[in-house]
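Input: structures, listed below.
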Structure 1
């Protein structure tokens with residue numbers, strides 16, 4: 001019976017055009033899907049650092065509170081300096097960081113205000129907390145203030161949670177305004193800077209981009225799996241936040257720690273990011289992409305981040321398959337990752353892309369549109 005039930009539900013998913021499957025990526029294909037913005041996952045110096053880290057063994061063999069605390073504190077000290085905060089704490093994944101931080105700090109009797117387009121890991125962290133959750137309109141300060149005016153005064157603590165750079169749209173949260181609102185209502189800002197770290201602010205992230213100095217009421221979350229090219233997540237903030245999470249955050253306490261070789265590799269990634277040249281290269285590629293995409297009418301305004309959503313609607317998956325057959329890997333993004341009607345190809349650029357790569361993508365999209373009359377809904 002259980003098998004039949006699952007088959008029926010899978011059939012519904014397929015009929016709704018939402019069926020997903022795993023696909024192996026051809027190494028020779030031109031990749032516009034990766035979050036490896038600085039191409040550090042395969043940087044020779046990072047690979048060598050990983051090899052050096054094997055002296056500790058393949059795995060950490062336990063949680064951080066048992067046998068798994070090996071070279072992790074070295075990375076945490078470096079991340080705290082990098083983010084200009086008192087302390088940092090490393091988690092096994094970015095997902096577990098958001099879930100663990102939010103569900104630990106936010107409690108029954110508290111209020112969380114969450115941007116409508118926040119990442120799924122933020123949403124799940126909010127659900128696991130016992131706090132009340134209100135969703136404000138995307139990057140809309142008036143919507144945020146309106147909720148606070150109506151409901152904010154009755155809660156013990158207020159948390160405003162937002163992505164720094166939004167993963168599906170590439171736009172940037174208005175952190176200056178959010179910080180002002182948090183100060184006015186005595187709230188705490190939690191920023192998931194997964195797609196901002198290594199990209200904005202000379203690599204230091206969205207706060208640095210806005211010249212916002214870290215303070216007691218700002219908690220920064222990041223990942224080591226995107227611009228760093230590795231695996232893991234981290235949280236940065238005041239001493240008391242980190243100490244509290246070590247003692248209460250279930251996804252930290254009950255997870256096996258990151259493998260030491262990964263920690264060693266990420267440490268070298270951090271050093272390369274701090275040197276600054278990779279971030280400058282990425283920004284140069286963003287400027288090139290802006291120029292070329294504007295010429296092909298794919299964007300109207302310049303991007304500041306390497307994420308370009310090309311909204312294609314119901315034909316997204318067809319166009320994605322067309323690109324793959326022609327040597328470009330740009331998977332379609334559809335519901336529930338994005339709202340219905342806003343299906344898209346999420347073009348993600350990196351430091352190794354060249355102008356001819358952007359031209360090739362644009363020409364293929366143009367060719368598909370000419371052959372099929374239109375690439376829009």
Structure 2
């Protein structure tokens with residue numbers, strides 16, 4: 001079994017999270033992903049704790065099913081090797097600031113001259129154009145600038161630093177994969193490659209699916225706890241007597257009626273439809289009082305048999321063992337060289353034809369350098385000479 005993307009060959013110059021998460025999805029679906037890494041400037045994810053068997057668990061996961069070649073791109077000999085690879089690896093994924101790849105002689109126009117069908121995907125914080133194109137940033141900055149943080153949080157404590165990197169993954173990674181695959185389809189139809197410009201800030205800005213439409217179309221400014229889905233209604237989290245939490249999303253009347261009956265307050269169901277903020281806050285207080293009357297385990301029993309959009313908030317240690325997560329095969333054993341297999345999050349996309357089993361976790365820097373160079377036709381003597389000269393690692 002090869003996977004639906006087995007025809008794609010991708011040179012991945014990205015580091016940290018956005019690009020590597022994108023290429024992880026592609027590799028899991030069968031693409032041949034070759035990471036091009038610096039032998040002297042380590043990707044910080046390689047040393048990011050926690051570690052298992054002396055290896056970063058984040059690196060082992062994000063670089064699953066990929067090969068690694070170590071090249072010093074400041075050396076002309078290394079740049080020439082990339083130019084040779086582009087003749088075969090006709091998709092490039094890179095995450096440098098705008099202009100860096102051009103200065104290395106590896107920009108889109110330079111590589112397009114070698115392979116006119118090249119697809120070149122650039123994932124950056126602010127995009128290839130605009131006044132912020134050269135500005136540094138991280139996930140929290142992109143969410144702040146895009147307006148998402150302005151209505152994500154509590155009025156009395158301010159915006160929340162999200163546990164998941166929404167702009168990095170939801171913006172850069174997932175939109176990067178979409179843009180790349182769209183360009184592949186375009187190339188199949190026309191024979192033309194192209195440069196795909198993915199800005200994490202742009203993509204975060206585009207995630208304003210409801211509040212953004214409300215503001216641009218009707219002038220309604222979203223704020224913390226003033227929207228139906230951000231704490232401005234009973235759609236929220238509630239603490240149990242023993243300090244745990246439940247999520248309540250019983251928006252539709254049939255769900256709200258079940259929920260209110262289950263907590264012993266059927267008369268509250270009608271209040272869920274009220275558009276008045278004060279009514280919603282009063283309803284939240286009433287629901288909160290009821291949840292505080294029982295422990296987490298007791299509420300689990302109450303809601304287990306109900307289809308009312310009420311679920312417990314689970315820590316990750318419980319989420320990975322949840323019967324539904326396990327039934328969906330979302331935890332997988334991944335082989336590692338010289339170490340026991342490691343449990344990792346599986347590819348979440350299901351295909352009726354199936355996917356290949358994970359081949360290996362992320363490996364050592366440059367662990368496939370000799371193998372890849374041999375595929376280019378270099379002799380063992382030439383490879384040894386390049387290693388001695390520190391062109392490759």
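Please treat every number below as a calculation from the coordinates, not as lab data. Please read all numbers here as calculations on a predicted model, not as lab measurements. Cβ atoms are built from the backbone, for glycine too; each structure is taken alone.
Structure notes:
- For 19.6 (Kirkwood radius over Cα pairs in Å, for residues 11-162 alone, calculated) the corresponding structure among 1, 2: 1
- Of the structures 1, 2, the one that -13000 was derived from, the read-out being helix-only ellipticity at 222 nm (-39500 (n - 2.57) for each DSSP H run of 4 or more, over all residues; to 500): 1
- Mean projected area of the Cα convex hull in nm² from the coordinates reads 20.5; which among 1, 2: 1
- Highest-scoring label, criterion being distance in nm of label points 7 Å out along Cα→Cβ at positions 3 and 355, among 1, 2: 1
- Ranked by relative contact order in percent (Cα under 8 Å, 6 or more apart), structures 1, 2 are topped by 1, which has the highest value.
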